[in-house]
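**Q** Input: structures, listed below.
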Structure I
Amino acid sequence: MPSDTHLHTLLEAVLTREVPGLTRLVRAERLSGGASQETYRLAVETADGPGQLCLRRAAGGDGVELAPGQPGLAAEARLMMAARAAGVPEPEVHYVLTEADGLGEGFVMQWLDGETLGARIVRSDALADVRPRLAEQCGEVLARIHAIDLARTGLDTLLETIAPAAFVHRMWERYQEYGTPQPMIDFAGRWLLEHLPRDVEPALVHNDFRNGNLMVDATGVVAVLDWEVAHIGDPMRDLGWICTNSWRFGGAGPVGGFGSYEDFFRGYERVSGQPVDRDRVKFWEVFGSFWWAVGCLSMAEHYRHGPDPTVERPGIGRRSSECQIDCVNLLIPGPVRIPEPPPFDSTLDMPRIDELLESVRDFLRGDVMAETEGRTRFLARVASNSLDIALRETALGPGHRAAELAGLRKVLMDAEGDLETLRWRLVRGLRDGSIDLAAPGLADHLRQTVAVQIAIDQPRYSGLATALRSGVTEAPDAPG
């Protein structure tokens with residue numbers, strides 16, 4: 001990857017050559033977030049005065065191997081241009097990088113102003129007036145995306161066609177390559193294969209259409225972002241994904257945290273002229289949590305072996321349990337109990353392990369965040385959150401593992417072995433079908449184990465609150 005100075009030089013040469021009227025690159029600022037791709041805000045000088053552009057680039061620049069199903073950033077630029085021509089709100093793409101540019105894969109596009117942070121879209125007072133209309137507008141936008149003529153735009157030659165069964169198998173097999181036994185992921189994978197949608201009419205699928213990949217201002221959706229995993233498949237995948245709990249950011253509305261199913265479906269049906277298959281949307285909601293549970297683990301895998309080992313990636317890896325508790329709530333809701341953590345009261349060590357972790361966490365949240373800005377400040381917060389996970393793991397982990405082992409022995413009928421051995425035995429039984437999804441005690445074991453794990457990883461996640469409520473109130477209907 002070129003140094004900052006070298007990147008500036010190479011990028012300025014490209015911009016002055018390819019963007020009419022642009023005379024100088026003033027600054028290239030990498031923005032926070034973007035764990036799988038890099039995004040830069042480019043301050044430029046033009047013949048008409050100062051301006052801004054946006055650079056989207058593969059993580060680490062050159063040498064990034066695409067995962068299965070990823071079309072690449074050059075194809076992503078083509079997708080955005082086709083969507084813009086179809087009436088989808090999109091920035092104008094000015095230039096697609098080539099190998100000769102020396103900057104890796106990527107493209108330069110128009111800079112648009114608007115809010116992209118999902119939590120702010122759900123809560124910001126500045127968007128209060130438009131929020132009630134967003135779900136319906138999202139339905140309209142998706143209908144336009146799904147109506148894009150794949151043959152006429154040439155996208156049928158760039159994108160992969162993925163049937164629902166192949167999609168489930170691909171994600172399940174990718175997870176299995178990571179060598180970690182996560183029984184709830186295997187349970188969800190089995191359920192999905194037993195409830196596959198039928199008679200699917202393929203269309204262009206954005207595949208990451210959600211709150212957090214939309215730019216919104218006071219007028220509504222300004223742009224649809226991040227087309228990096230688009231494919232041809234079941235269009236209901238997009239409708240289920242924006243309803244997945246991970247992308248509600250604590251909001252009450254099932255559509256992106258800001259809207260209702262009814263408004264969302266109404267917008268889609270009005271523009272598409274086709275009724276929404278609600279059962280298929282529910283299937284893809286379950287798949288969404290399954291998919292992102294694996295996707296989070298892939299971030300941890302990328303941290304271990306990829307070209308961009310930032311502190312952000314292992315933090316995202318621990319978010320897999322968020323998706324797993326969402327699968328629990330959709331498929332096997334019921335009562336759970338979170339134990340109280342024992343106090344750190346040992347006199348053997350001074351300072352204790354919790355004091356060491358807390359001191360570093362507080363330094364990051366206080367001194368480091370106060371003295372930094374932009375991406376460095378963002379990563380300091382991420383690092384401090386990881387230390388909070390380590391603190392909760394230290395407190396709750398030993399009891400959690402002991403309880404999990406006892407539960408596994410019960411489900412597996414008094415099987416002998418340590419925790420790792422028995423967890424692998426359960427996982428392999430779910431994969432090969434020798435353990436039934438309705439096996440006695442299995443749902444209770446998975447529900448309790450996943451709930452305590454999310455209490456360690458992210459106790460404020462809304463899915464844990466839902467799980468805790470499900471034992472004392474009416475549980476949500478399980479899809480299918």
Structure II
Amino acid sequence: MTPRTQDLLRTLPSIDRLLAHQEVRAWSDAFPREVVLSSLRAAVEVVREAMVAGRLDAAVGDEDLISLAEQELTRRSMPSLRKVINATGVVLHTGLGRAPLSDAAIEAIVETASGYCNLEYDLEAGQRGRRVDHVVELLKTVTGAEAATVVNNNAAATLLVLTALARGREVVVSRGQLIEIGGSFRLPDIMHAGGAILREVGTTNRTRIADYEAAICDRTAILLRVHTSNFRIVGFSEETPLEQLVALGRRVGVLCVDDLGSGAMFDLTTLGLPYEPNVRESLGRGADLICFSGDKLLGGPQCGIILGRADLIERIERHPLMRTYRVDKLTLAALEATLRHYLDAAEAAARVPALSMLAAPTDALAVRARELVESLKETLADEQFTICSDVACAGGGALPARAVPTVVVQWDPEPASARRALDALRDVEVPVIARLRDDAVCFDLRTIRAHEFNDLVAAVAEARMELDSQLAGDGGENGESGAISLPIVGG
């Protein structure tokens with residue numbers, strides 16, 4: 001360490017001196033003392049590191065340090081889980097919480113969370129009841145299933161089915177369906193965890209009923225069909241129809257299980273969307289059990305739903321793992337409210353946000369895009385906004401590789417780069433998650449709702465101010481400014 005660096009480090013104020021500053025004393029009225037202290041220490045440490053690394057060759061005043069500490073204090077005082085605006089066009093965006101809930105589901109959560117509820121209490125009998133009973137009858141009604149149960153996600157549903165019904169026995173799966181989704185869900189690993197023995201058949205692109213038939217032996221427990229979720233095999237390919245698997249299973253006394261994954265409740269082509277395997281279709285073709293996610297095309301909360309034969313559902317619910325995968329009262333409240341929409345398909349299409357977003361015609365999106373541009377121009381008259389056509393996607397493993405036409409508003413934030421603007425939009429009061437196209441920021445109207453327009457306009461205005469500040473400070477690279485900033489963790 002050079003003598004110059006040592007001299008600079010000696011100029012750093014003590015924490016006690018900063019605490020005595022009038023502005024910092026005011027913080028203590030609004031924030032816990034420990035949060036104030038840690039924010040001050042973080043600011044001093046950033047400056048110390050910059051001095052030691054040679055990035056700062058001048059003393060930093062108390063006011064600048066307090067300004068840095070205020071940034072950190074603001075970050076630490078904000079909740080980690082925050083509302084964001086999804087402008088990506090990916091309707092079931094896993095990183096952004098997948099399906100947004102309907103107004104009725106949100107109201108049900110608030111009502112249930114505000115006090116006690118009859119989660120495991122039968123009000124008619126005056127005795128303890130079962131928590132899943134709040135949704136079982138609804139599930140049976142809207143799907144036509146004989147029986148139903150609910151766990152905390154579809155991965156748990158798959159593992160529970162394998163553990164309860166196939167432990168120590170073989171499960172036959174097409175090689176083309178040995179999926180990996182998310183960060184750690186790999187079907188072979190799930191089978192191993194459930195104690196089932198994987199028997200893969202066919203080839204990656206072609207699996208016939210004869211392949212399944214040849215694999216069956218006295219150790220076979222399940223013929224498993226798996227939704228490929230986030231990919232499609234096209235070209236020279238062949239997949240065995242579910243009804244053929246069902247017929248084979250019944251002939252040899254082996255269960256047929258259909259892991260639908262995305263959980264479309266009815267034929268989406270009626271909404272003008274691409275075909276997707278759906279729940280009623282699978283049950284109608286005779287699958288003994290099906291399982292799917294609650295927070296994908298169903299449009300409800302995160303959960304895994306298992307439907308099918310009553311004797312199999314009973315075996316699954318008796319398994320010791322069932323308790324470890326059970327859902328809480330808020331999930332059940334949201335799921336019940338969501339399922340009630342499906343008592344009428346037209347109501348579901350209109351009131352379940354995931355469905356209404358996916359099915360919205362581009363003409364309607366164009367009208368909303370013009371309204372958004374008008375609002376943006378009222379606040380940011382000098383900015384360049386353009387309405388363009390583009391493509392979006394369902395996301396969440398639904399409608400894999402199927403593009404959905406959409407309408408976007410492009411923002412060209414000159415002279416700043418679009419990449420910088422994208423970063424700035426994530427660092428505003430209500431973050432906006434958007435995408436880039438043609439070196440412009442794209443706001444996709446398929447996933448932006450009208451009530452979010454004001455927050456979006458405010459976010460763009462705030463981002464513009466930040467970009468202008470950055471551009472004014474870019475002279476620091478040429479020695480005109482010694483500005484430093486506190487890194488925002490998770491920003």
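Computed from the coordinates by the stated procedures, all read-outs in this text should not be read as laboratory data. Here the structure is a predicted model, which means the values were calculated and not measured. Cβ atoms are built from the backbone, for glycine too; each structure is taken alone.
**Q** Using mean count of other Cβ atoms within 10 Å over residues 150-157, single out the structure from I, II with the greatest value.
**A** II
**Q** Computing helix-only ellipticity at 222 nm (-39500 (n - 2.57) for each DSSP H run of 4 or more, over all residues; to 500) gives -12500 for which of I, II? Mind dumping the intermediate values first?
**A** On the way: I: -15500; II: -12500.
Working through the options, I get structure II.
**Q** Work out the source of 15 here, i.e. which of I, II gives that when relative contact order in percent (Cα under 8 Å, 6 or more apart) is computed.
**A** Of the options listed, only I reproduces it.
**Q** Assign the value -0.39, -1.09, calculated as log10 I(q)/I(0) by the Debye sum over Cα atoms at q = 0.06, 0.12 Å⁻¹, to the correct structure from I, II.
**A** It traces back to II.
**Q** Sticking with this one: Check the numbers for distance in nm of label points 7 Å out along Cα→Cβ at positions 54 and 102 across I, II and tell me which is largest.
**A** Comparing I, II by distance in nm of label points 7 Å out along Cα→Cβ at positions 54 and 102, the maximum is at II.
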